[in-house]
Structure P
Amino acid sequence: MAEEPLATRILSLVSDVIQAMGVSLDATIEDGPDGPRVNLDGHDGEVFLRRKGEALNALQQIANTIFRDELPPQKRITIDCMGFRRDKETELRQMARFLADKAVQTGLDQELGPLNAYERRIVHMAVAEHAGVTTQSVGEPPMKKIIISKKVV
């Protein structure tokens, strides 16, 4: 008997957790640029979005821990609910680009945070597209800040 594909097993884990919680949500999975992306939709989605998405972050952490050794290098499982994470990612990218431009214009370091590891990764990747700046994470885990600085030539 062949082993089920990774995407099927990820979706099965998420569906089992949702069912055990007694909430009604539809789970779908797609292949995203950073790895598998599970999307949750339904009228019970608010359960995962309370307290700034703590339950969503916890479910994502569990899934990444379980499947870490089966994912390609530099890939992670993303779990989103009702577009919450997608909207947050868009907002973080826009803020990172704005602060990168500001760092170049003023020559002053710009600070963003505190952010969790997932959010810091989004900011670092967004700023990496800007040739004139660098980023550095500072502080104590799990909630570090990012300093965006103008590159010295």
Structure Q
Amino acid sequence: MIDDAIARARRYFSGNNNCAQSVMKAVLSEKNMDFSQVLSLTAGFGGGVAHEGNVCGAVSGAIAALGVLNSKKFTDVVEHKEATYALAEELIRRFKDTHGSILCNDLTGIKMADLKARNKAMQEGTFEQVCPSYVESAVRIALEISEN
């Protein structure tokens, strides 16, 4: 169930995992496709990829999960890539419709590359306040569109 996956993702995120790790692990766990390297693979995606404020880690983690899910459907490299692009485009469209952006800087209101601003946001609990809704949306959308 999608709600179970969302609950798992929120638990992962409230622990030591970043948004990308939480989303990818929750989506793949829901589909019985989790693997031991998920957390390692997505470790650098948080903060808009390496704290650069670019694409939200929750979105990146969801796109990575969609690629893994599509590996069961498509063995041809080109077909797999094209199918994953199509799902990623749908995910991004729906995420933007809901949140207005896919950029971490925009979503958090923090210039992630600014260490001082990022540390202040961490001390104030900003990420714990704003990011769970992005994690939830990314999991929900990824699981909904992967069903089609």
**Study point:** Which of P, Q leads on Cα Rg over 2.2 N^0.38 Å, for residues 4-83 alone, largest value
**Key:** Q
Exercise for review: Please state which of the structures P, Q yields 30, 22, 15 when Cα extents along the principal axes in Å, for residues 12-51 alone is computed from it.
Suggested key: P
Study note, to complete from the structure: When P, Q are compared on distance in nm of label points 7 Å out along Cα→Cβ at positions 20 and 68, the highest value belongs to P
Study note, to complete from the structure: Computing relative contact order in percent (Cα under 8 Å, 6 or more apart) for each of P, Q, the value 17 comes from structure P
Review point. If we compute volume of the Cα convex hull per residue in Å³ for structures P, Q, which one ends up with the highest value?
Key: P
Check your understanding: Which one of P, Q has helix-only ellipticity at 222 nm (-39500 (n - 2.57) for each DSSP H run of 4 or more, over all residues; to 500), as calculated from the coordinates, equal to -21500?
Key -> Q
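Bear in mind these aren't lab numbers, they're just calculated from the coordinates by the rules spelled out. Small disclaimer: the values here were computed from a predicted structure and weren't measured. Cβ atoms are built from the backbone, for glycine too; each structure is taken alone.
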